[in-house]
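Once you scroll down, you'll see the structures, which are given as structure tokens.
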Structure P
Amino acid sequence: MTVFDVLDATWPAAHKRKHGGWILRDGAGGGKRVSAATRVDPKADIDVAETAMDAPLFMVRNGETDLDQALETAGYAIVDPTVIYSIPVADLITDPLPQAKVYPVWEPLFTMKEVWKKGGIGATRLAVMDRAQGPKMGILGRNKDSVVGAGFVAIHQNIAMIHALEVLEDHRRQGVAQRMIAQAAHWAHHHGAQTMTLAVTRANAAANTLYSSIGMQVVESYHYRAKGA
């Protein structure tokens, strides 16, 4: 099992099928992670995937240099270089959680959906959360007596992955996200997870700084390629 298997299981596409050496995904509007094609056969033809997709989009994972070069030659530009972080769950639960600051909640409350909405996470991404099978939970973050953060965590086998971690702009850099990650770790530990992971774009400097500061390490990377990007 790879961290990409965890990504697929905890943030699932609406439909997924194998075709001509590719895995093709229909994300139903849920974003690039659930809509991109990935290669399963090193000899797979790009044209086969292109023909089968309405809006061709490819995920290129670390080490797929030949695929990356072929897509560049075919006119596909790089989109959203992304890294995946990992840390043992036990390393995130050394301190007790602050009272009245973070809560595990499922199903997500209206206030959480409002936080997500302001961060561009709407109904189609909430539908991705609904599709996830196995243990899953929403994470609510509070600051100054208001709900200011929302996140989603799900487990595949013994690995948890955080998605859609959003904190309202006026409440960032006040420890909200770190407390939410700690809550996710407590929940994940209770459900048998040993590792916590998450994916973030390289361009999100603040998030990358936070994750590094709490001891998370980059274990994988990927980017997308699309035409007209």
Structure Q
Amino acid sequence: MEIAIYGHFGFSLLLIPTAAADYLEYERFLLLDVLEPYLDAGKVKVFSINSINSESWLNSKMHPRHKAIRHQQFNQYVNREVVPYIKHNTSEDTGIITCGASLGALHAANMYFRRPDLFAGTIAMSGVYDLTTYTDGYWDEDVYFNSPKHYLEHLNDDYYLPMLQRSNHVHILTGSGDYESPEASRSFSALLNYKGIPHELDVWGPDMKHDWPTWRAMLPHYLATRF
């Protein structure tokens, strides 16, 4: 699996592609261009990885159980290969923030909420945090444990929940324009409030559509003002 690296120092930003795209998507759509000042200044080092969405929830020819298995394999890849690789290429104490837009936002949030011992926070843009949005009615244990809207409601352990309740960097962003789902972000924010998980819900205006100009505005703004 390919990984693209941008920058030389700073905290680590792990970018998860949207939909069925690849590890160069954020570069192709010029998001890395607007991050250039922060990369050059050593504020952030970006790692952009591939997705396997076309081999899981976006593949209409696969049996849903196999989609769930593939999703779990992706999680294992990130935790067992990508995280150690990032730490090997950065200072151990810089922290890893997950980030994505659209389906990538669900993945990015899920990575953090499942493993706050590995990740330091998340910037989720224009996401829907209920995995059943993508499963066409299929449900099993793997769907449950990859759907933050479901498993967080019942999370009451003494290890992960206290970590999440000490979080400094959970940013849930959405526009209100065409094809956005601000209600999904508001509903997820209400759940985080219920669980006592600090976060920021930021709903941008109706001029902000589910598209790259929105994400090119959101991400540099947050790098400049929150980190």
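Every number here is computed from the coordinates shown, using simple stated rules; none is lab data. Since this is a predicted model, take the numbers as computed values, not measurements. Cβ atoms are built from the backbone, for glycine too; each structure is taken alone.
Given that relative contact order in percent (Cα under 8 Å, 6 or more apart), derived from a single structure, equals 29, which label among P, Q identifies that structure?
Of the structures listed, the value fits P.
Can you rank P, Q by volume of the Cα convex hull per residue in Å³, for residues 161-208 alone and just name the one with the largest value?
Max of volume of the Cα convex hull per residue in Å³, for residues 161-208 alone: P.
Could you tell me which structure in P, Q was used to calculate Rg and Dmax of the Cα atoms in Å as 17.9, 56?
Corresponding structure: P.
Ranked on FRET efficiency 1/(1 + (r/R0)^6) of positions 49 and 97 (r between Cβ atoms, R0 = 41 Å, to 0.05), which label among P, Q comes first with the largest value?
The maximum falls on structure Q.
On distance in nm of label points 7 Å out along Cα→Cβ at positions 73 and 121, which of the structures labelled P, Q is highest?
Sorting by distance in nm of label points 7 Å out along Cα→Cβ at positions 73 and 121 in descending order puts P first.
Please state which of the structures P, Q yields 1.6 when distance in nm of label points 7 Å out along Cα→Cβ at positions 17 and 41 is computed from it.
Matching structure: P.
Given that helix-only ellipticity at 222 nm (-39500 (n - 2.57) for each DSSP H run of 4 or more, over all residues; to 500), derived from a single structure, equals -8500, which label among P, Q identifies that structure?
Corresponding structure: P.
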